[in-house]
Structure 1
Amino acid sequence: MKSYRDLEIYQLSYNLAVQVHKMTFTLPSYETYEQGSQLRGSTKSIKDNIVEVYGRNRYNNEFIRFLVYSHSSCDEAISQLTMINEIHFESNGLIELLNEYGILGMKINTFIEYVKSHWNEPNRNL
C-alpha cells in the first residue's frame with residue numbers, strides 16, 4: 001500500500017464521517033452545536049488517527065496505540081449516534097449508520113490483530 005488512502009478502514013471511516021457531518025446539520029439548531037459537534041469530532045477522529053498512525057507504521061507500539069485510539073473514537077461515535085437516534089429519530093432513523101460504525105469497529109479491531117500477529121513478517125503488506 002502506498003498511502004493511508006488505500007486502507008479499507010480509512011475509506012470507510014472517511015465516508016461515514018462525511019455522512020455524519022451532513023446528518024448533524026439536520027438536527028435542531030441547539031443540537032447542532034452540542035451533541036452534533038461532539039459526534040462530528042469523534043467520527044473525524046477515527047479517520048484522523050488512521051492517517052496519523054500510517055506514518056508511524058514502522059513503530060509497532062505506536063501503530064497499535066493509534067489504532068486503539070481510532071477504535072475508541074468509533075465506540076464514542078456509536079454512543080453519540082445511539083443517543084441522537086433515541087432523542088431525534090425515534091430509535092430507528094440512524095440504524096444503518098449505527099450498523100456501519102459497528103462494522104467499522106470490527107474492521108479496526110481485526111486490523112489491530114493483524115498488525116499484532118504479522119508485524120515481524122519480512123513481507124508484511126499493510
Structure 2
Amino acid sequence: MPFKAQWYRDKLAKKRQKGFRGYPVATIAFYGPDDKRASKVAVGIVRTENGDLAQLERWHTDTTDARSDPEITEAILRFLDQEGAKSVLATDRIIGCPHEEGIDYPEGQPCPNCPFWAHRDRWSGELVD
C-alpha cells in the first residue's frame with residue numbers, strides 16, 4: 001500500500017480508536033453487494049445528544065473496497081474535519097446492501113441486485129427465515 005494511502009487509513013483508525021470524546025459525533029457505515037467488498041460508505045453527523053442526523057455524505061466505488069480506498073478515506077477525513085467531529089464511531093463490518101430501499105427498489109422487497117442480503121441479518125451476517 002502506498003505511503004499516502006496508509007497514512008490516511010492510519011489517521012482514520014486513530015480517530016475511531018479514541019472512542020467517545022463529545023459531540024458532534026460521526027458515524028461511519030459500510031455497505032456492499034456481499035460481506036467481502038464495501039462499495040459504499042455513508043458518514044453521518046449528529047451534533048447533539050439525542051439530536052437528529054444533521055449531515056450525511058456517501059461515497060461509492062465500483063472497482064475498489066471503500067474501506068481501503070485512499071481517495072475515499074481522504075474525503076471522509078476532510079468531511080470529519082469540516083464538520084468538527086469530536087467522536088468517530090464505525091461499524092466493524094459491512095452491514096448491508098448499498099442500494100436504498102424505496103429509492104433503488106420497492107419498500108419491503110429484497111434488493112434484486114444484492115441477493116446475498118435477501119435473507120440475512122445485516123448486523124450479525126447470519127441467515128434468517
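Computed quantities for the displayed model
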{"read-out": "Top of 1, 2 by distance in nm of label points 7 Å out along Cα→Cβ at positions 6 and 30, largest first", "value": "1"}
{"read-out": "With relative contact order in percent (Cα under 8 Å, 6 or more apart) derived as 30, matching label from 1, 2", "value": "2"}
{"read-out": "Read-out distance in nm of label points 7 Å out along Cα→Cβ at positions 22 and 118, computed value 5.0, structure in 1, 2", "value": "2"}
{"read-out": "Label whose coordinates, when distance in nm of label points 7 Å out along Cα→Cβ at positions 54 and 110 is calculated, return 1.9 (choices 1, 2)", "value": "1"}
{"read-out": "Winner on mean count of other Cβ atoms within 10 Å over residues 14-21 once structures 1, 2 are ranked, highest first", "value": "1"}
{"read-out": "Structure responsible for 1.04, with Rg/Rh (Cα atoms, Kirkwood Rh) calculated and labels 1, 2 on offer", "value": "1"}
{"read-out": "For helix-only ellipticity at 222 nm (-39500 (n - 2.57) for each DSSP H run of 4 or more, over all residues; to 500) computed as -25500, the structure of 1, 2 it came from", "value": "1"}
{"read-out": "When distance in nm of label points 7 Å out along Cα→Cβ at positions 46 and 78 is computed for each of 1, 2, the largest belongs to", "value": "2"}
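Where a number appears in this text, it was derived from the coordinates with a stated rule and is not lab data. Predicted model only: the values in this text are computed from it and were never measured. Cβ atoms are built from the backbone, for glycine too; each structure is taken alone.
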